[in-house]
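In what follows, structures are represented as C-alpha cells.
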Structure 1
Amino acid sequence: MLKLKKILMYILPWLFTFSLSVSAKSDNDIDTILKQADLQTLIGTDKAVNLGAQYQNPNASTNDVNNFNDFIAVGDLPWPIAHTNMTSFDANQTILHNRTRYQSWVGVANFKQDEIPDVSLQDGLMAVQVCMQQHRNPTPSDQVAHVIIYKTLNTARIVYDYAFIDPALTKGHCQEVLYTPATKSCEEGAVTMCHLNLLM
C-alpha cells in the first residue's frame, strides 16, 4: 500500500500537468472547419477561389494554425454580373464580415473542398519549414499570421500559402512561403499583408 502511495505521488502531478497542457490547446481543427464550411451559405457557391484562416487580432501570429479564430472564404461568381463574394466567419460559421466586389478574382482557379489534400495545414506548416531548410533558404521565423488555400491555374494543384512573420520587413508585412502537398515542394512567394482585411 505504501509503495502504491509513493507511485501515485509521482504520477499525479505529471497527470495534472498533462491535462493542463491538453486543455490549453485550441479546440479548433482548422482543416475540419475549412473542409466542412457551408460555402453555399457563406459565399453563394460551393466552389472557392480562396479558403483561409488568421486571428481576429491583426497583430497576432502563431506556430500552430489550429489557434486561428477568423476563417475566410472567397468565391467567384460569373452570373448575372461577374462578382466576388468574400466572407470571414468564426468556428461556428457565424458570419463576421462580408463584402462583394464587382469584378472577377484573377490568378487562381475554382476548387471544391473535397479537392483539399489530406495533409493538414499544421503538417503543411512543418513540412514547408523543413523543405525551405533543405533549399538553404529557411523561413524567416516559425510564426505565421495567416494561411490561404488556393488552386493554381497552371498546375491545377492545391497550394498552402503561409504568411510568415519576417523581422526584416516593415510591421504589418509578411513573407509568403508556398507549399504544394501533391509534390512536397516549396518556394518563396511575395511580400504580403500579414492580416487580411475584407472590409478594405
Structure 2
Amino acid sequence: MPDEPADKTDEKVVAFDSSLVRKLQNDLTHIRQDRSEIIEGSRLYWQRVQVVHEAVIMLHDAATLSDAVQILQDDAARLLGFDAINLIYERQVDDKIGANSAFFRPIPSFMVNAAFAATEYHVIEDRAQLESLFPEQSAQMAFAICLPIKTGNRRGALVMANRDAQYLSLGQALEPYVFLARCIERLGRQWLKS
C-alpha cells in the first residue's frame, strides 16, 4: 500500500484538529449554559427563601384570622410574586357564628381525599379546580400551588395562584412555600382562637 502524500496527511490532521476544536467549543458552550442555569436557579431559590421568611415575619403581626388573610392577600401576594392567595379553612358542623365564620368554607371535593392531605403541595392547572379555588379570577389564572394545612382538628389549604404559566418553568423548588404553609399551621392556632 503506497504512502499518502504528505499534503494529504496534513489535510486529514487539520480536519481532525478542526473537528476536535469544534467539539471542545460546543462542550464548553454547554458547560457554560449549564453553569448559568445552576447559578440562576440557585439565585432564584435563595430569593424565594428570603421573601418567604419576610412573609412569615409579617404574619407574626397578625392577631386574628382576618388580619392574616389581609396580609396574605395584599402584602404576601405581592412579595411572593403571586396574583392571588387564599387561605382556606374547612367549615365544621359545630362551628358557631363568630368573627372567623366568614373565612370558613367547605373544602373543594378534589382536596378531600387522604392522598391530597398526605402530599406537601399540588400544582393545579385544571380549570374546574381553579374555579373552585378562585371563582372570580379562575379564567385569568394559569395555575395554583395548593399546600394542605392542618391547624388543630381543622383542615385547610394555602392556595397561591399566578397568571403566568411560565412562573414555575425553571423547575424552581417549592420547599420554601411548604415552609410557609407549616408556619401558617402553627400561627393559625392563635388566629382560630380569636
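Values quoted throughout were computed directly from the atomic coordinates according to the rules given, and no laboratory measurement underlies them. Predicted model, so just to flag it, every value in this text is computed and none were measured. Cβ atoms are built from the backbone, for glycine too; each structure is taken alone.
Out of 1, 2, which structure matches 2.0 when distance in nm of label points 7 Å out along Cα→Cβ at positions 35 and 75 is calculated?
Derived from 1, not from the others.
Output the label of whichever structure in 1, 2 has the greatest value of relative contact order in percent (Cα under 8 Å, 6 or more apart).
2
So helix-only ellipticity at 222 nm (-39500 (n - 2.57) for each DSSP H run of 4 or more, over all residues; to 500), computed for just one structure, reads -16500; which one of 1, 2 is that?
2
Here mean projected area of the Cα convex hull in nm² was calculated and came to 17.2; which of the structures 1, 2 was it taken from?
2
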